[in-house]
Structure P
Amino acid sequence: MEIVAIEKRTFQLMKEKLKEFSTQIYEICGKDKRKDEWLDNQDVCQLLKISKRTLQTYRNNGTLAYSQIGYKCYYKKIDVENLIETSTVRK
């Protein structure tokens, strides 16, 4: 094992930089975690209190963005929340 000695000031600067870096990583990963959450048809229908056919209409006319894998559709949770907010504002 090799031991390396550094100045106290250099060590303090390294600690500060590491703390800044970890704070930035936490903000990137933790702040908008809900952006990465995905919901399926059933979850969205329950949240919006709508039928599957109404959900299909939302997909068809572009009201709600979605991604499709095979035959299954997925929706970003943030998009569903935005739809809820905009629909309550209109009313």
Structure Q
Amino acid sequence: MFTSSRGNPYDIQFLNRRFKGVHLEGKHLTTHIFRHTHISMLAELGVPLETIMQRVGHNDPNTTLSIYTHVTKSMHDDVINKLNQRQA
């Protein structure tokens, strides 16, 4: 995801040290936040749990479900829209 001008990937520890200088209110910025965001986006898109687990190397579905697939605002809004359409 992050590469040097020569196309070589940066070391994770190097990136995490650089991210320490970035301050976002209420966020602890590390390279792991990108993994969390990726998994949440896959869940939001409706990608099957098994596919997400395979992509990120999880063996236990509880790990994926409990940590990463929290309900996003978009998922919440989607449910409301689907329920409203069903009533119409």
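Just so you know, all these numbers are worked out from the coordinates, no wet-lab data involved. Keep in mind that what you see is a predicted model, and the values were worked out from it rather than measured. Cβ atoms are built from the backbone, for glycine too; each structure is taken alone.
Some points to look at:
- Comparison of P, Q by Kirkwood radius over Cα pairs in Å - largest value held by: P
- For the structures shown (P, Q), distance in nm of label points 7 Å out along Cα→Cβ at positions 25 and 65 is largest in Q.
- Answer label among P, Q for the case where helix-only ellipticity at 222 nm (-39500 (n - 2.57) for each DSSP H run of 4 or more, over all residues; to 500), calculated from the coordinates, equals -19000: P
- Which of P, Q leads on relative contact order in percent (Cα under 8 Å, 6 or more apart), largest value: P
- Computed over structures P, Q, distance in nm of label points 7 Å out along Cα→Cβ at positions 17 and 73 reaches its largest value in P.
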